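A.B. asks: Structures are listed in the sections that come next.
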Structure I
Amino acid sequence: MARNRAYSVLWASRGVATLGDSMWMVVVLLAVADGTGQALAVAALLLVGDFAPALLSPVTGTLSDRFNRRAVLIASDLFQSAVIALTALWMPPLPVLLVLVGLRALAAQTGLSASRAVIPALVPDRGLEKANASLGLGTNGAEALGLAVTAVLIRGMGGQAVLVLAATTFLLSALLLTRLPRTRSGPVRVGGFFAAAREGTGVLFAVGTVRIATCGFIGVVAFNGVDDVALVFFGRTTLHASESAVALLFAAIAVGLLGGYLVLLRSSTRPPVAALLLTGFALSSAGNLCTGLVWVIGAAIALQTVRGVGLAMMDLGITTVLQREIAPHLLGRAFGNLYGSIGAAAALSYIAGAITLELTDPRLTLWAAGSGGLVVTLTTALAWWQAHRRIQRRAPGRTPRPR
């Protein structure tokens, strides 16, 4: 990947932008928490960030299919820089801040869809897995670095200065993207913008393997997204661990993600994408189920590290499936709808998880999350096997291309 100049430009720009994104979110969350003192206000901030892109995902994905993807990426970064700079100069009241968070989330998802959709135009088909793994490693590493840097800088510089720095990272990312070659998404059906958005709404369900992978991914997220809420209470009230130990519990997921991407990037073999995706489903779900069974914080940290590896495999698997199976001129809409659906599933999981925690306890919540995810994994594996059998029956004597 290092020898591919165009891909290297994309990789560097996404890492720089992710660095600014993590800095922005930490400062805004702390400002709202300190300014209002209400957990509801913080929850509203997170929900707006998830639900705004989910509601408009057909539109955000269409932008990267209807227009030059380099231009879309640059416009996304410039818009986010402007929003962050405005927030730094004038920290608005909560209602206005929620609007700004929603607008920035829409721009971020537009850029995310375009960045994933442009990769097949920059790297050959045989290099998609390594390209996606390298991008995942870079962006997740940048996110971890951004969180660490913010923790240090916010003490000495203050939140406003950190936001200015975050806005600058997006400007730098946009500048890097000017070196990205112009790429065409392919033929676009004649018609209006919203007609194109409607055309893309069902793209995830038009191809059998994509439909199976998408439904499985959404199902696993819907069950396991609750762990963001449950792990805090599991560590503090069930295992009676310290705050620092609970922080390590969340850090373990990030370590597992980075380790998973690194292993997949350096691997000399190319596993079938179906096996990669299903293994990711199983590891991420079993990680939560087994976490709910342990009685010491060290074991929980180890299991969440394994779960992080599974999350890396899930991300790489679903991204590669879409890039290989969806027509280039529909890829932006495919990724837009995918990320919107995942955001909605995660938000619903937060709500259901909060209710489950109130009615039961953190241990049972993690059991339910992991068990439900494993059921989805088995169902997805069965559906994929049946689809594979149908392909074999339609083309006797031919060996289907590995997925």
Structure II
Amino acid sequence: MTEKEFRRLVTDLEIQSDERQKLNDYMDLVNNILTQAHFNHCQIIELKKAGSWAKGTMLNDTDEIDLMVVIKLSGTKPFVLENEAVLNAITNAFIYNLDTVQKLSDITRNQVRNCITVKMNNFKVNLYVRYEEGEYSLKNDELQIQFTEIANRDYTYFRNALKIIKYYKVSQNINISGYILEILLYYSLNEYFKDNRYEDYLSGFIKAIDDFLKGKKIEVSSDIYEKLNINPETKIKKNYMILDVANPNNNLTDNMSEVALGEYRKLKKVLSKLVDTKAVLTTSNAIVKLNINPTPIKDSDEYAWSYRIENSDFTSNGGSYQNNPEQLLTAMYKGLYKGLRAIVDNNLNRKNVEIVCNKSNILKINENVSDENKSRIKNIETYIDNNGIVIKFTSGN
């Protein structure tokens, strides 16, 4: 990709005002549910943005947000018991709110991250339960957010370059945490920075992946540790090391399997294609075929959004949608938007795109379309116009 194309991609990834309002509405909804609930033996201090939302690195067209619930405990019971009581109380607050949770599987827990995930109309809210001190302290989360702010001051394209990396990670279903990507990116800039260009940022990031795979310790600079008032001393000696900014004695890649290492190799391959601008279709046809039919999720009655660009390696899917007309239509809009972006962003420079879909032209449906999907139609049509794409729909599986 050219520098101009990278800049255009960054612009495309920006969250628009209507989507920002939707995210804020979900946060307000969660706040109202928690405010109206009864919590014995603990107190909710604050509900705040967390993760990529707080860091300013969230991608648009997202179907989930991270929030942090800050809790003050009574201290009358051991922490493990009180924490369990807090998690149960928050879970019950959503269960008893009949408008948000429809079935028990809509609420799940991640014990390691002390997180409750609530699914609301195919939108996920990740609630990280944190405390003012002790285990699961909010301090670590706040340090991570501060790190991103400092990194973006040190390197002005840091957040935007991270969005590009995350976009391709998501589009290729690569399983690497966004926090690890941040540390790898900062390390790469500290080691290999030459010019304030996106291609340079990504080239350095690719070198950082190589360093990691060769067993070199990946961590941020002493300057970052000093600004965050963190002692950088560590006793870790592992084959693969990416050290937590907030706690350098925490190796974020402690137990790496061949499968996990394969994810880093896959990301390197994807980004290398961008920098080398060699991504091409393996066909000489003037028309690109893009299949956007939702794919069934194994052992369930639900479907995932999906796109597949025929005669290429580009395919992706995600999310979960109920088997009804409205939900399946939403999945198709998701697949269409992401697929068109994959065609443009990966230099598959064809102006004529044939959309393979088991429905008619989903951009021309006038009845029974939700306001949210009308917004998606508008975004897709704008993207098509801005990139001069000519599309036609054809039925098929």
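Throughout, read-outs are computed from the coordinates displayed, never taken from laboratory work. Since the model is a prediction, treat every value here as computed from it, not as a measurement. Cβ atoms are built from the backbone, for glycine too; each structure is taken alone.
A.B. asks: Among the shown structures I, II, from which was the value 33, 26, 19 of semi-axes √(5λ) of the Cα gyration tensor in Å, for residues 97-304 alone calculated?
C.D. replies: I
A.B. asks: Given a value of 11 for relative contact order in percent (Cα under 8 Å, 6 or more apart), calculated from one of I, II, which structure does it belong to? Intermediate values should be presented prior to the final figure.
C.D. replies: On the way: I: 27; II: 11.
The value was obtained from structure II.
A.B. asks: For mean count of other Cβ atoms within 10 Å over residues 153-160, which of the structures I, II scores highest?
C.D. replies: When mean count of other Cβ atoms within 10 Å over residues 153-160 is calculated for I, II, structure II comes out on top.
A.B. asks: Given structures I, II, which gives the highest value for mean count of other Cβ atoms within 10 Å over residues 73-80?
C.D. replies: Structure I gives the largest value of mean count of other Cβ atoms within 10 Å over residues 73-80 among I, II.
A.B. asks: Taking -28000 as the value of helix-only ellipticity at 222 nm (-39500 (n - 2.57) for each DSSP H run of 4 or more, over all residues; to 500) derived from one of the structures shown (I, II), identify that structure.
C.D. replies: The read-out comes from structure I.
A.B. asks: Here is a follow-up. Taking mean projected area of the Cα convex hull in nm², for residues 225-296 alone as the quantity of interest, name the structure among I, II where it is greatest.
C.D. replies: When mean projected area of the Cα convex hull in nm², for residues 225-296 alone is computed for each of I, II, structure II gives the biggest number.
A.B. asks: Of structures I, II, which gives 22.3, 71 when Rg and Dmax of the Cα atoms in Å is computed from the coordinates?
C.D. replies: The read-out was computed on structure II.
A.B. asks: Taking 0.95 as the value of FRET efficiency 1/(1 + (r/R0)^6) of positions 25 and 265 (r between Cβ atoms, R0 = 41 Å, to 0.05) derived from one of the structures shown (I, II), identify that structure.
C.D. replies: Clearly, the read-out refers to I.
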